[in-house]
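Next up, some structures in structure tokens.
All of the numbers you see were taken from the coordinates with simple rules; none came from a lab. Given the structure is predicted, the values throughout are model-derived calculations rather than measurements.
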Structure 1
């Protein structure tokens, strides 16, 4: 199998692989699949991906035929996000998915991304199992819209044994602890530390919108200004009555 960066002439083959993969892996209506492909892999959207410096679109070939592709991006904090990895159902028994994942991870590392996150819809058990086999752990859930309908998307990440994920925030390394959370109204808040020993708290990472929330106040309240996710005060006070 040969893996290379996608080119403009690959767009029809990418859409065909995506269609076949979605049909085989997801319990989506044909209309939803057609809408998703048009939204994610239409001519204009693929052109934007190919032109963007922070995007990586790889195609996998076997006997000069496109049998899979991966779509990734590198966020501002330096974390690589593997949005989609599709393999034609006729070639899944050949371990092409694993090979494409490893090649994608290596190329993202070459671009300076130390860790990788993967995303897969919750109703795709094979896709979730795939990320677990690659050593990633589920760290959260998000809601995505496909053809106007909401779906749950699971988020997977590479973690150290301690459960810490290193992020770069304004040039500073912070360590996100996926094992230590505070329950919020919309999603958990993950504690972030300034050191790997997890002794100095940097702040709280909102699992809903993946941004840092305000620090916990004296009453134990955490508020995310971006999405409204909050943790109620842990103690009663007249200010909250």
Structure 2
């Protein structure tokens, strides 16, 4: 069985998109687990309407771990709530995953926006992640791993404030075989960049530099917030 695990917090706008895309993958032996961190919108209601198993969550690392505890599959697919999978994505990914005898893997992501800066970002992302595959592995937004490996390394480090997915990949690659796939890709929303592109680019650049030089980010120095309430939602609820 394949277990798709999605951590959420106030994702009523994006969750239906990713859930529809997972449902359309054409894999019969598949379950979807939504690990919710206490959403105040319709996230949980939507997850249940799609037949998902809902469990408690927290920050992304904790949410993924809680989802894995509730999972029945031998292969885990950790997805962000704002992802969107093309048709046959999982079949193509898993075929390559098995062909290369991988234990953990990531792949390319694309941004559904025509702005030139996003095409530049995609190229740099692909170049950096592929060129560092053998000695400094990375994957984000969509990570596929075998259950035994996830359990072997103790899951995601829940103390890490930012970049917990990178740390996970680096720990997993020490125990199993990692691969960054370039023949499959998925879409990811540019919502964070659209809110404040300069801040986001600067934040992730500095975070990568910090992790490279000093290791996991266990202090909240980058003020990462796992929250995607629509603009004005808080004000509406207070009034």
Structure 3
């Protein structure tokens, strides 16, 4: 990293995944249309003199803005670390013998995002995208174990710098029905860089090599890009 790189941090154990935005309240671009729609409805309600409904509209506009907040994050730089791909609560961390994404057993770590969490998804390691596969499906509560495979989901298959295979799966939920993925095969991103989001919460599943050692337990709260969830 260059001496004057804006991603550099005084504590060399961490770095910015992207140059800090400098905004006191950064918003994901995908949220602009939702915020504008809520603000427009609020304005119309105010102009036709429906103050109570206009107040509810204002609250909705603020809530939507909070849903799409996109804070900058400091990313740990030590080698071998796997960071959380999403904000939320760990609902599974352990070996699964079979999975549809990677051959053989994998270390699976699942993070459940509520509507109150940041919805931005980040790369768990520095890696190159090998393929992206979208699977249509149901919209059941995302914390259910079967939601990983039966709900609508988007799988991003990765190869890290040592050729190890990983997979990040964005899973839709009961409320979350808009999966956004901004990467394509051949793209290379650093650990902690943004690659997509799931509107209004859901879950993200990480499939890691079976030798990965989990650094979290069920019930732990993590922050995307910052919290270490495993070591490889």
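Remarks
- Structure (1, 2, 3) behind the derived value -5000 of helix-only ellipticity at 222 nm (-39500 (n - 2.57) for each DSSP H run of 4 or more, over all residues; to 500): 3
- For log10 I(q)/I(0) by the Debye sum over Cα atoms at q = 0.11, 0.13, 0.16 Å⁻¹ computed as -0.63, -0.85, -1.18, the structure of 1, 2, 3 it came from: 1
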